[in-house]
1. Can you spot which of 1, 2 the value -12500 was calculated from, given it is helix-only ellipticity at 222 nm (-39500 (n - 2.57) for each DSSP H run of 4 or more, over all residues; to 500)?
2. With Kirkwood radius over Cα pairs in Å, for residues 13-92 alone computed per structure, which member of 1, 2 shows the largest figure?
3. Here relative contact order in percent (Cα under 8 Å, 6 or more apart) was calculated and came to 37; which of the structures 1, 2 was it taken from?
4. For distance in nm of label points 7 Å out along Cα→Cβ at positions 61 and 141, find whichever of 1, 2 sits highest and give me its label.
5. Ranked by distance in nm of label points 7 Å out along Cα→Cβ at positions 125 and 149, which of 1, 2 sits at the highest value?
6. Quick check for you: by distance in nm of label points 7 Å out along Cα→Cβ at positions 21 and 69, which of 1, 2 is greatest?
Structure 1
């Protein structure tokens, strides 16, 4: 897949916005090192508009930068999952085709099925398993963190991500809506 200049710029801007949202617009969840983040709604929004490669790179770069700035080191297991979630949600871009200005019940359902599956598998399975394999973390701790993060991301993406995409779709010109006079 060829990356256009537009997509490369979107990756850079998307990673920066992801960093800012992850760092400054996060709500503590009550579980150590686990927050409720609006960044994942933005990641999902960008992944649908720019596709799976952009979604993966925005998640990877944005999360890595957040960890490096916030904690002084990168927690690679969660960075990898942010990339995988961005990639997986981006796969629905061809099924939705948001640029046509259509984001109705069918598209909303498709988007949310993709994001729920991506978040459940990513945060509920892959992140905890990588935490155990890479960092030798206790399984009960990392599965609790992963499940809380996954549920929080599912809810924020369902609410905010769906709203962002609906607003964006309304800004697009529907095919055949312009007529020559």
Structure 2
């Protein structure tokens, strides 16, 4: 797949602590001089809006619409995006496929045990104990992507090798 001279949107999806932010930053550093890119990180985008959305299923889907609108707005200015978001629902990912030109979905996966070990936000342990709600892959299921362009297990893979795999697949 060669997408040079076209805007694209690379979506790195997966539960919290799967490696989305790490991979998005490394990928950006490697390709920023070749194409006009911006990172759209789910945690950071929430702070751009009046942060009136929660983390329940409805709010997560509504937030996906915000990402879609932002990505399409950036595309109007010839800016491509690397979107690092959980995106737990296949129905929302289907909407992305329909509404975003050159949408490229990469599922970063790893075991829950590994994600708990990496969990800087301290989401999983309180959720497993029932002290926190609306945590994807605890009380909100993460729906396995059925139509992703690339699936990468980040469990024991060096992040730089993950970035190379993405670049090779995209031809960038």
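No lab work stands behind these numbers, since they all come straight from the coordinates. Note that the structure is a prediction, hence the values are computed from the model and not measured. Cβ atoms are built from the backbone, for glycine too; each structure is taken alone.
1. On the way: 1: -22000; 2: -12500.
Corresponding structure: 2.
2. Once Kirkwood radius over Cα pairs in Å, for residues 13-92 alone is tallied for 1, 2, the winner is 2.
3. This value belongs to structure 2.
4. Of structures 1, 2, the maximum of distance in nm of label points 7 Å out along Cα→Cβ at positions 61 and 141 occurs in 1.
5. 2
6. Details: 1: 1.4; 2: 2.5.
Largest one: structure 2.
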